[in-house]
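Listed after this line are the structures, all set down as structure tokens.
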Structure I
Amino acid sequence: MSKLFDILLLINNNDKVTQRFLADESGISLGGVNSIVKNLEEQNYIKKNQISKSDYSLTNQGMEVLERFVIENQNRRIRLEDSSKSQVVSQAVILAAGETVFGKPAGFLKMDQESVIGRMISILEERQIDDIIIVAGYKKEYYLELAKTNPKVRVVVNDRYKHTGTMYSIFLCKDFIKNDFILLKDNLIYQDRAVRKLIAHDEHTSMLITSESGSGQEAFVEIRDNRVYKLAKDRHQFNKIDGELVGLTKISFYYFNKMLKQFEYNKNPYINYEYTLMDVGREYKVGYIKLDDLVWYEIATHKNLKKARGQIYSSILRRDDLKKQDKLKDELVRELDINKDDIKSIESAGGMTNKNYKVDINGEMFILRIAGAGTEKMISRINEKNNSIIGSILGLNTDTLYFNEETGVKVSKFIENAETLNPTTAKKENNMEIVASLLKKLHFSCVDFDNEFNVFREIEKYEALIKEVNGRYYDEDEYPIIREKVMALEDELEKIGKDYYTCHNDTVAENFIKGDDRNYLIDWEYAGMNDPMWDIAGHIIECDFNEDEEELFKNKYFSIDYDLKKGSEKPSQVQEEKILLFKICQDFLWAIWTVYKEARGVHFGDYGLMRYERSKNNLEKFYNKYM
């Protein structure tokens with residue numbers, strides 16, 4: 001702290017202040033104090049007291065300066081390592097000691113054909129991490145057997161796992177950690193880029209964070225001054241929440257030793273490593289890297305496991321499919337007439353029907369869309385092209401640079417500084433307003449599409465495709481009965497009256513993007529004339545809204561009139577009936593869409609079966625209430 005602020009603090013914190021007192025307390029000569037005091041008076045930071053025990057006191061301006069200085073110094077942290085220096089992350093520590101509800105360590109749960117720990121080790125090995133320390137406790141024999149077959153794995157046993165937290169588990173590894181390392185938990189599944197990005201991050205000690213997942217197990221994070229400022233599970237402790245801790249952390253060898261030093265004074269055996277790390281973070285900077293669109297999941301309950309197998313794992317696999325990069329570069333060279341050297345990087349960006357990639361072409365970012373297998377029979381690319389142009393004219397869609405209506409290859413401008421919604425963030429009220437406004441603008445744009453989206457004809461089309469590839473329905477004995485009930489809804493829809501407006505027809509959360517100066521509705525593959533309640537129903541089920549969230553979203557949509565002014569605030573009885581009807585149809589349609597895709601070799605876990613079962617449940621509700 002500078003001498004000037006030493007003097008300001010002494011004046012503020014003491015009742016009787018003289019220049020002699022200031023000199024004695026600060027260690028500054030009396031002449032030096034005299035000079036500083038004179039300067040502070042000239043700057044109007046202090047004033048002489050006429051009648052007071054103290055010769056000086058702070059002015060309002062002086063108090064403001066002192067407050068700013070104290071706050072800034074509280075927020076300063078020492079950087080342990082020079083971020084410009086190269087890092088060698090050659091070790092990993094996997095925390096696997098805790099008891100689970102599965103009767104075995106979470107790492108040995110199967111996701112399709114591979115275990116969670118098997119995938120985790122493969123990802124680490126691809127990053128040249130060949131020293132993997134696993135801290136085992138509960139059912140430790142699983143990991144001890146694994147170590148016998150994999151020379152890169154070393155098992156450290158925490159026999160006190162029932163009575164200790166994760167910091168104790170890391171402490172047990174102290175004799176084996178020799179370098180910077182990645183710290184993980186064995187009940188996580190995630191994209192391989194999570195590890196790749198974390199290792200490549202400039203800061204030697206940094207946490208991986210992402211947008212809130214809504215899992216109920218979140219550890220929330222607040223960022224200040226480009227560092228992790230606060231971490232806690234209770235959201236009420238935060239002024240703002242900047243993200244959620246994923247459970248992957250890069251820790252430098254030097255920082256680890258600071259954590260061990262801190263742990264020497266620990267009297268709480270249950271403390272977890274995150275809090276020891278943040279205790280050290282009071283003096284030393286903890287960096288972070290945020291990946292908003294990362295797909296990851298923590299498996300702690302049977303419900304988590306079902307969801308992981310049903311939709312999360314398959315989504316991760318699709319995003320991790322980067323082995324086709326050379327083929328993608330060839331496609332770009334051919335379609336855009338550029339040199340291969342112009343393409344600096346290609347990174348998977350997800351997609352269920354198609355494959356999407358984020359592409360850097362000479363410093364400019366684009367999204368490359370490659371049509372999925374079999375989509376040429378399912379989707380009219382001519383209609384998509386025409387409808388996406390209309391979407392752009394309406395100010396809803398992103399700018400499209402290239403569109404091949406024969407192959408389905410599309411190149412669009414990447415939206416910088418944008419947030420892609422997900423089923424959790426879509427539950428926020430302000431995001432509901434954004435979605436409702438975009439949909440209302442589309443539905444009542446007074447511009448018609450050339451094609452109609454009719455779910456019953458789509459069902460028939462998908463069934464014909466399934467027959468071509470000898471696909472198998474989820475319950476072949478029951479399917480004809482359920483199908484008959486679903487197809488009977490067409491007559492019910494005609495009876496209550498189907499409206500025809502411009503509709504998007506694929507209102508998953510990820511198709512809504514928040515930009516700096518405007519918001520976007522993207523991916524127009526299924527767009528066509530339809531009833532607007534289809535889009536409303538689709539967004540509700542894709543975001544898994546509960547009853548209160550569904551009611552709030554519908555109120556947001558119906559409170560916007562056709563000219564985007566105040567409207568009716570809630571759906572009519574007929575519109576409510578349509579919403580339930582379209583929920584059934586969408587789940588049924590996308591369930592048999594999954595049957596076809598899986599027959600073509602694309603795996604979705606339990607995703608299709610989940611939608612099929614939900615369509616049956618809602619079908620029973622609909623028949624009981626309306627038919």
Structure II
Amino acid sequence: MAWGAVPGWAQPMHGIAMHGEPAMPAGFDHFPFANPDAPKGGRMVYGVAGDFDNLNPVIVQGAATTARGIFFDPEFGNLVFESLMFRSPDEPFTLYGLVAESVETDEDRTFVEFQINPLAKFSDGMPVRPEDVIFTTDMMKQPGVVRPHYTNWLSRVETIEKVGERGVRFTFNEQADRELPLLLAGLPVLPEHGFERETFGRSTLRPLVGSGPYEIAQVQAGQRIVYRRDPDYWGRDLPVKQGFDNYEEIVVEYFRDVNSMFEAFKRGIFHIYQERDPRQWQISYDFPAVANGDVVKETFQTGRPAAVTAFFFNTRRAVFQNREVRSAVASLFDFEWANANLHHGTYTRTVSFFDNSELSSVGHEADAAERAFLARFPDEVLPAAMVGELRPPVSDGSGSDRTVLRKAMEILRGAGYAIEGGRMVGPDGRPLAFEILVQTMEQQRTALAYARTLARIGITANVRQVDDSQYQKRRQEFDYDMILSQLTGSLSPGAEQVNRWGSASRDAPGSFNFAGVASPAIDAALRNIVQARSREDFVSAVRAYDRLLISGSYVVPLYHVADQWLARWKFIRHPETTPLTGYYLPAFWREPQTN
């Protein structure tokens with residue numbers, strides 16, 4: 001009888017999906033969104049706003065200022081460190097063999113075993129070994145040293161052991177879930193010989209040895225990092241690498257702010273501009289390179305849920321610990337005015353944490369599975385959210401809609417607030433006042449508009465814009481009352497949500513739990529999501545979670561654009577097919593005659 005013929009037995013697989021089977025069969029040649037004949041060579045220059053002072057992509061120190069492109073970069077790709085398996089951008093959550101040529105797990109996913117590809121090696125020629133995987137996980141078990149999501153994943157692993165010559169087996173404890181094998185498949189593999197255990201947690205600007213397609217060729221802290229393709233890259237013939245990593249050299253240029261970055265793009269200093277500002281998209285592309293066709297503007301479709309751009313309440317602060325207060329304050333953002341006057345009417349109001357996808361609860365009444373789960377937490381979901389009708393108020397667009405203002409005042413009065421001397425004062429006698437932390441001029445404009453509306457009922461919101469390094473430091477230490485930030489959307493939300501909304505991340509420095517949420521109901525919903533076995537159960541679990549987040553009034557939801565906007569110099573090309581999650585920069589290339 002063949003191995004795996006008995007239900008529940010494990011067998012080596014070329015890929016693994018969160019739900020169902022991988023879309024690509026064993027032995028596939030290349031992904032359908034890639035051009036395997038894309039020309040190789042030339043130089044790509046990316047631009048980013050900010051600075052960097054660290055090259056270790058997994059540690060807490062310097063987490064917010066790690067150089068782009070090293071590893072776990074959702075835009076530029078993994079240039080230096082490869083993960084055990086490659087996550088496809090064309091599926092919700094599926095990984096295929098990379099450093100690990102195969103993966104095994106059982107039906108209940110109580111363990112996962114990876115077989116290291118015998119070809120895999122680091123850029124210094126040393127082979128990638130199971131011992132390197134074990135070293136990596138040893139380093140990632142250190143709370144406060146590495147980014148908290150890694151320690152969280154590994155806390156659910158009972159044992160890690162070498163199996164045979166090239167195998168590594170992770171056996172799980174009772175805290176594990178069905179997502180854990182996929183999360184571990186996404187771990188980087190760090191060379192044991194490339195790090196000192198005693199100094200692992202310290203930020204560094206020393207070029208690191210990795211197993212990826214590029215090596216770090218030049219480092220100018222805070223200004224520029226240059227990657228050069230490894231001519232001996234071991235993985236160039238793998239199916240998951242066909243049509244990718246097409247440049248001979250990749251440069252990431254850093255700029256002090258987005259305004260100087262855009263001016264640099266106009267002059268051709270870098271080659272791709274990922275536009276997020278609708279006002280700029282509408283009115284700022286009238287420079288000569290666009291007029292003569294040297295710069296191309298493009299719109300891409302994406303199946304990924306919209307990113308959540310929002311003002312986040314810091315519930316660690318006393319001023320925002322009352323849900324009713326948060327609800328009233330959130331209701332006073334006048335989206336209709338801001339969209340018309342600041343953004344040329346381009347944006348759509350965000351109403352759910354999973355807008356533009358079937359995962360959103362808005363517009364859907366809770367099904368039987370959701371109701372059974374949420375019955376355990378009767379005070380956590382508002383009635384309107386249960387039937388999918390809890391949305392931000394729609395104003396008259398004046399910035400001072402009396403109906404909206406009156407409703408907010410009623411909610412605040414119910415929480416013990418009153419207006420005294422023109423100021424909204426709480427039951428403790430303190431004025432309702434807070435600071436909004438922003439990073440850019442665009443964010444400042446939005447925050448100032450919001451502050452003006454709040455002031456109409458005596459709420460004081462002081463807007464403070466700080467430079468990138470201070471913003472990142474304060475965000476990492478949760479040193480703010482309210483912050484304007486963004487969380488990316490996912491078609492397969494799971495463990496990363498713990499780092500955003502789970503109790504375990506509330507006080508973890510560097511986590512994305514901007515709101516400081518610690519809710520047993522949300523924790524239970526997260527467990528429900530990662531334990532779902534069918535797509536139907538998964539959708540129900542995510543919608544229940546969405547209802548909890550919406551009901552909690554943890555954010556002032558702002559707006560989103562359903563499409564992706566990209567401007568590129570015309571010598572940068574891309575495949576005709578766009579993957580599920582939108583354009584994929586590692587599959588772009590440069591025309592040979594422009595090199």
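Quick one: distance in nm of label points 7 Å out along Cα→Cβ at positions 164 and 572 came out at 6.8 when computed from one of I, II, so which one is it?
Only one of I, II returns 6.8 for distance in nm of label points 7 Å out along Cα→Cβ at positions 164 and 572, namely I.
Using the calculated result 19.4 for Kirkwood radius over Cα pairs in Å, for residues 172-307 alone, pick out the matching structure from I, II.
II
Given -12500 as the derived value for helix-only ellipticity at 222 nm (-39500 (n - 2.57) for each DSSP H run of 4 or more, over all residues; to 500), which of the supplied structures I, II does it correspond to?
Going through each structure in turn, the value belongs to I.
Taking relative contact order in percent (Cα under 8 Å, 6 or more apart) as the quantity of interest, name the structure among I, II where it is greatest.
Across I, II, relative contact order in percent (Cα under 8 Å, 6 or more apart) peaks for II.
Work out which structure the value 13.8 belongs to, where mean count of other Cβ atoms within 10 Å over residues 12-19 was derived from one of I, II.
Derived from the structure labelled I.
Matching task: 6.0 is the computed value of distance in nm of label points 7 Å out along Cα→Cβ at positions 156 and 532. Pick the structure from I, II.
I
Comparing structures I, II by Cα Rg over 2.2 N^0.38 Å, which one has the largest value?
Once Cα Rg over 2.2 N^0.38 Å is worked out for each structure, I has the highest.
A short reminder: the numbers here are calculations on the coordinates, not readings from a lab. Computed from a predicted model, the values in this text were never measured in an experiment. Cβ atoms are built from the backbone, for glycine too; each structure is taken alone.
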